[in-house]
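Structures incoming, each one as structure tokens.
Derivation of every value follows stated rules applied to the coordinates shown; laboratory data play no part. This structure is a prediction, so every number in the text was calculated from the model and none was measured. Cβ atoms are built from the backbone, for glycine too; each structure is taken alone.
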Structure P
Amino acid sequence: MSDTRENIVDKAEELIRTKGYNAFSYGDIAGVLHIRNAAIHYYFPSKADLGVSVVDREIDKIASSREEWGDLPGNVQLRKVVERFYGSHRRGWICLNGSLTPDFLTLPDPLQKRVKEMCEVILDWMTESLEKGRKDGTLAFAGEAESRALLVISSLLSSLLLSRVLGKEVFTRMLDQLLKDIECAPDR
């Protein structure tokens, strides 16, 4: 990817994670990067194309992390996912999933399809990690792994959102409680 194209995707991701997809324009990106709107249109003819590139990059990062962490125990995989959310929290960002899903019905069709795919990839990854943790004895929870994955994902999403309103400490409290609820004691 060219530097200009990469910088545009970086800035779009930041704006989506801080303001939301519907709240930014090419002008917001052009002003910060000191380029013309036409330069953005050269790489991304439509805002949907730009949004798809941002989501595609996130899906690629998830696939890479999933492969890198695949041999780790389930609880370690879960903690590594939580650490990614801590990174977003420190930057004052919410995750792409948490930013794009509230606007889902207003997104252009190609972007809707990619957001849905991203949600499915995340759910599949979380389900697999939880099931692995249950099998290796590092995680314990009632019910199906996919149902628990939905609860974990919603807790991760809401921790970032609520911390914006109720204060940064809410994020830590929520995630600490989440991990306490499903991690097994080390001696088990």
Structure Q
Amino acid sequence: MKNYNIFTPETAPSETKETLQALTEKIGFLPNVFAVMGETPGALNGFVALNQSFGSTTLSATEREIVQIAASVENRGAYCVAGHTSFAKKQGVSDEIVKSARTRNSICNPKLAALQKFTQSVTIKRGNLDAGELEEFIAAGYIQSQAIEVTLGICVKMFSNLMDNIFKFPLDDEFAEYVWDPKSIAGSPEFASKAA
């Protein structure tokens, strides 16, 4: 049973019309994750603000997409894995990096691999890291403030991943070629136990 509405700028409540129109113009279409939030001004505005804040961090576009894909994989957020695969490709992130992030395989670049691993650990362990994990992230070339930025990115994805897992809204046509199924990596015992 469909238990949500997919709004457009024309059909949205008056409080969210302007935001949805601005997103449509900026992105080139209105992703369903925003369209479903169009029902709730506080949620939509908060999510947009979090995205904008994460976009203004010191992390590069590649690093931000690694965080968003890696967190979404751990949360089984299929919609967001597909969406950020599309966004990563549009920003020139290499196919190897995107594939590694989507499959939980370590990225070849050591610094980016450390970012991927840190993101996975923070997401899976809800921030309750083992001794040395933060230090390992910093030793790879990051600074403490960037650990905070990664945490912000995980929080952004946690919200949209949870929404997708609850409502299971459809994948946009623009993301369809990047469809992702959590079962595609479920052969990993660690993933299976953490995702159960």
Structure R
Amino acid sequence: MIAHVSGTVAEKFASSIIVDVQGVGYEVQVAAGDFEATSIDTAAKFYTYHQVREQAEDLYGFSSLAAKKIFELLITVQGIGPKAALAILSIGTTEQVRSAIASGDAVYITQANGVGKKSAERVVVDLSDKVGLPTQYAVAQTVQAELDTSDEALEALIALGYTLSDATKALEGVDVKLSTSQRVKEALKK
């Protein structure tokens, strides 16, 4: 399995990005938000989901570990494949999608290309208890805009089910010079 790809963005087309990793180009399919946030000739790191099928191998990339975890939950739902899961993650931020699922907002999920009413309802029914409690969109967006999204300890706490604000509070006062695993352990002790 390829867990992540880190390198320079060499090309962008459709919904894919080619990341050059020491001379090898990896084509990574990404959500709309990640596609828009990257620029050619800049460094990028994507957490990846490596799908191996009989006729193809695909990499799906996410700028945050939390987005990858939501993606992995989405593809467990009957009728939702990787492309539909990526479309769902493209309709808003990871926190907005997670919160919509948690609050049972199937109408929000139907905004994704190729996802109908029945599939959206199935997503909500199957995953609402697995993604945590709903949060307020406006607060999450404001806080997220001010955070350093490269903080791996923050991403790890979100992947463990913490909301963005709870994860931020848990990391307050934890020494940033510690390793990621030590910072997470310290935050979990609180």
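A few remarks follow.
- Highest-scoring label, criterion being relative contact order in percent (Cα under 8 Å, 6 or more apart), among P, Q, R: Q
- For distance in nm of label points 7 Å out along Cα→Cβ at positions 36 and 84 computed as 3.8, the structure of P, Q, R it came from: P
- For semi-axes √(5λ) of the Cα gyration tensor in Å computed as 25, 24, 14, the structure of P, Q, R it came from: R
- Parent structure of the calculated result -12000, given that helix-only ellipticity at 222 nm (-39500 (n - 2.57) for each DSSP H run of 4 or more, over all residues; to 500) is the read-out and P, Q, R the choices: R
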